[in-house]
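Asks: Below are structures written as structure tokens.
Since every read-out is calculated from the coordinates, none of them should be taken as a lab result. Because the structure is a prediction, the values reported are computed rather than measured. Cβ atoms are built from the backbone, for glycine too; each structure is taken alone.
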Structure 1
Amino acid sequence: MAISQETIDEVNRVANVYDVVSDYISLKKTGSVYVALCPFHSEKTPSFVVSPSKNIFKCFGCGIAGNAIKFVMEYEKVSFTEAVIKIAQKYNIPVKFENDEKDKIFKGLYLVAREILNFYKENLKNSSLAKDYIKKRGILPRIIEDFELGYSPTDIGLLKKFIEEKNISIEDLEKIGLITNTENGIKDKFAGRLIFPIKDVKGNVVAFGGRALEEGKQPKYLNSPDTVIYKKGNTLYGIYESLPYIKEKETVIIVEGYMDLISLHQIGIKNVVATLGTAFTQNQARLIKKYVKEAIIMFDSDSAGKKAAIEASKILLSEGITVKYAYYNDAKDPDELSKKGISRVKEVINQSKDIILFLLEKLNETENLDEQTKLKKYRTTYNYILDILAHITDPTLKISYIKLISEQTKRDVSKVEADIETHRKSIEKQLQQIHQNTDEEDKMDLKTLPIKQKIILKYILDNPYVLQNEEIYDIILSLGSLNYYIEIVKSENKEKIDKIKESLSKDTVLHSLEKQGTLETNFRKIIEDLKSQYQKDIILLKLEAEPQLKLEEFIEEIKLFKGGDSR
């Protein structure tokens, strides 16, 4: 449920970054600002600065900066909405939501899904077929209980009787994607399958996965479709059960399947999530970013698994999460690997390597290959590396990788940078083509939004990938009034996005810019102007924090700001 724009605006108006930050860490006054040891990285000399007058904070060690909401998001590792609520509570600001009726619908469907799971769990006790399969796969009773496994019976009469007793409507079963309505009555999509309930981080049952138990039945695994309460790209299997262990280690192991996760849990490796059999998504990365600094990818050992690992790495690194790749070739997947015992699994995990280092090693593995095959393998692997680097937004991390690649490939740093830029432009061009048609129906009123902010919003709607650039994202968030709309874009709520698009499509200025093909030029100019002002604030903030700064150092700061000689 979305928090109201009214609440967001009030929090931005009332909350002072000094008041909020001082609730979490001790600040020492230095001139007109306050300094502290940075809470986001280890340091011995304070480089974290808070300016009450400018209402921003900045760490000159690790680079993190922003307003009060940004600080709470990073410190508490919570979402934008959760941060707004926490600050609102501090200032006794009433928290309003966009649609209380929608919240009631969600809660009702969560209860329906929970009741159906109870039905499946009870039927597991009565199914010799399901119990035989569980025994064959070596699943222990405690795992059945922890993950609440169930079984959907083939006799639809049992489900009908259950929903009559519980007063559950056919409409609600359709809403959670459980049944198909046919001429012959309702049909349980998961009939005859072992059930894996899918939960959100709060433990709500939002969907189901089912494994066919009859020989030859297809598909082998079936997942719930997207519904009102479930979007497959927004959650991860096992996130609820694994969350305490993920938080403790600040590291997550990502696998592909239900049994991969369950088998690892069973031998004691519990900081694991699974991708629900689909490609890893940006929203899944943002979900785990709240809790981890590092992800270890342990996908299937075949070529498809390796390619999927590279795709996941791009997304994780774009969110600032360090990525390691767990390589093994003595099993087809983590489920099979776990049968070799915890020592072997721990060995694979402990020997996992940074994804770029792993690929660089593969780049030079060319023994017993003819020249043509060797060249093809080299180009393919090098392109994988470029693909990953093109998605990294952290400049320090990127340059470290570039230097490493330069050393390993004997290719000049400038040439590696040029390769990355060429690759990035190719990706950008493809994304622009995907997002070029954006005129949809809308009823959201954006008439009062300033034209510069409309240009920013319109461009982001057409090119949502720009939000992956952390610098641009922070600059846009600093505007305050766009926070609400940016969160809608990130949530991928099609209905609301369509409404925003329709409203913007009625703006004559935007229409003219699009017709002239200058929307992107205007967007870039506005962002550069905002960036310039932001950088000025940061430089002045640093000067306030260091009143004894030498004149030469000040000149160097100005040079850096201008990007050249200041004479």
Structure 2
Amino acid sequence: MAVPATAQDQPAPPATDARQTIIVTGVRDGYQVDATSTATRTPTSLKDVPQAASIITEAQIDDQAMRSIADVLRYVPGAVISQGEGHRDQIILRGNNSTADFFVDGLRDDVQYYRGLYNAERIEVLKGPNAMIFGRGGGGGIVNRVTKRPGANAFISSSGSADTYGAWYIDTDINQPISQSASARLNAVYEEFNSNRDFYDGRRLAINPTFAVSLGGTTRIDLGFEYNNDKRTIDRGVPSAAQGSLTSPSRPLTGFRDTFFGVPGFNVSDFEAKVLSGRIEHRFSDNLTVTSRVLYGDDDKLYRNTFAVTPVTLRGGVQSVGLEAYSDPTTRKNLLNQNDLVWTVTTGPVRHVLLAGFEYGDQRTRNQRINGFFGSGDIVNGGRRVFVALADRITVPPVTLRTTANTGYRSIRTNADATAFYVQDQISIGEHVDVIGGVRRDRFKLSIDDLVAGRSYSRTDTLWSPRLGVVLKPVQPVSIYASYSRSFLPQSGDQFSSLDITTAALEPEKFDNYEVGLKWDVSPTLNLTAAVYRLDRTNTRATDPNDATRTVLTGAQRSKGLEIGLNGA
């Protein structure tokens, strides 16, 4: 229901007035994007970026009524959305699963929650390892949300929708200049959740005021605050119909489309985030710019769930399904800072765009895992699992959460400190050849306190992440590229929760990506992209075949494929 501004037809000038000029401005039709600053941290044409990238614009988000990251990834080759246990975004990029490879305006956004699109200008999905730009993780790729910033023109727009299940939302986007050099913007959304699934409901409230000021035309300061509160029922879906095998895989249970395999009121995700952000960009000259970004986030997350852990099976002649339950409260405080210096130098036919930067991150996490127990019914595993008869609405005995000894209770405190510096050179040789090379050095220190066992573990890794790419442009609409890049992931996992006496001694996983691709502007408004890649993941963990108590780094994974995208009008 958003109403855009449109150009107005103008009457033809009188024949006697040859001096009148009519200027019509507008936006190019279609969803094509020409450039990005995310893939290289410098303003770069997408044709000159030697990696596969998919960008979903605000226009496409609005036209197709996208409401989530899951909606966006339906239009991204090489990307698949996972269920995320009903309470978080979880992605598979080039065969690699992650809950943490998310960024907002280039800064890490690795808390587990569902990200809204109400304040997104565009969503950028970069495929392959991106450690040179973003640091650890991102082995299969990353998802970056570029948020809306205040502009010079005043406007108000809103949109809303409702469906027959009772779900509805309304959002608003208000931009207001305050003076010739300052402006403010407000994005907000309220959403009610509902669906065909029994007992499913929830709501989300988010508000994001931002302020921008320009000082002397050479310095711009952006300040923002986001409050996000999301509370919803956790629905883990339906169980498998029967135990599967490699030759006969299992299938989802049919005939129970609306049945909720959980406990109403117990299955809940309650997320609250308060995020302060700032950005300062200063232009010393047309060729020299420095940008500094800072973000402080305070996140509080609770999720509790009862869920199916077995396929449908016969118990005493009755079709039943096994359920387990747990609670997982998490708090995280993030302090992130990123500083980039970009210098453009031209010497004859060779043009250099030099990037030098420094990054700092301090992430402090407190997490618990509290297992649930059932006191009645067909219970096994010491009361941790109960089997309930299959029905349109299942009946589950009451759940009790226990933190006593021998209940599998986990309580950890994590400090993750990261410092990094990086350099990059984008070299343009004439009009037909570009070369990009860069390297990043990360020092990542992780400390974990096991508050139940009274033990502490720590590990410090210092790693180099290179990147090299060549772009050939035989004719103006076409670019052909080849690239190599590397990323790494500590053995603690992307949420820092699995460091113990074994994993603390293991080297990080490595991701090496080899890629060739084509980018072709078929017409001024239509772009074709294709990429062939091989992604090798090494240093994955495996059990020592000679000693089941030991873990060794002999595992490896290879993903390879072809991605094709057509974008525009």
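Asks: Starting from the value -16500: which structure in 1, 2 was helix-only ellipticity at 222 nm (-39500 (n - 2.57) for each DSSP H run of 4 or more, over all residues; to 500) calculated from?
Replies: Matching structure: 1.
Asks: Something else now. Quick one: distance in nm of label points 7 Å out along Cα→Cβ at positions 43 and 179 came out at 6.0 when computed from one of 1, 2, so which one is it?
Replies: 1
Asks: Here's something else I'd like to know. Consider the structures 1, 2: one of them gives 83, 65, 53 for Cα extents along the principal axes in Å as calculated from the coordinates. Say which. The partial results should precede the final answer.
Replies: Working: 1: 83, 65, 53; 2: 95, 56, 46.
Matching structure: 1.
Asks: Let me ask something else about it. Hey, Cα Rg over 2.2 N^0.38 Å, for residues 227-306 alone derived from one of 1, 2 reads 1.03; which structure? Kindly include the intermediate steps, with their values, before the conclusion.
Replies: Working: 1: 1.03; 2: 2.01.
This figure was derived from 1.
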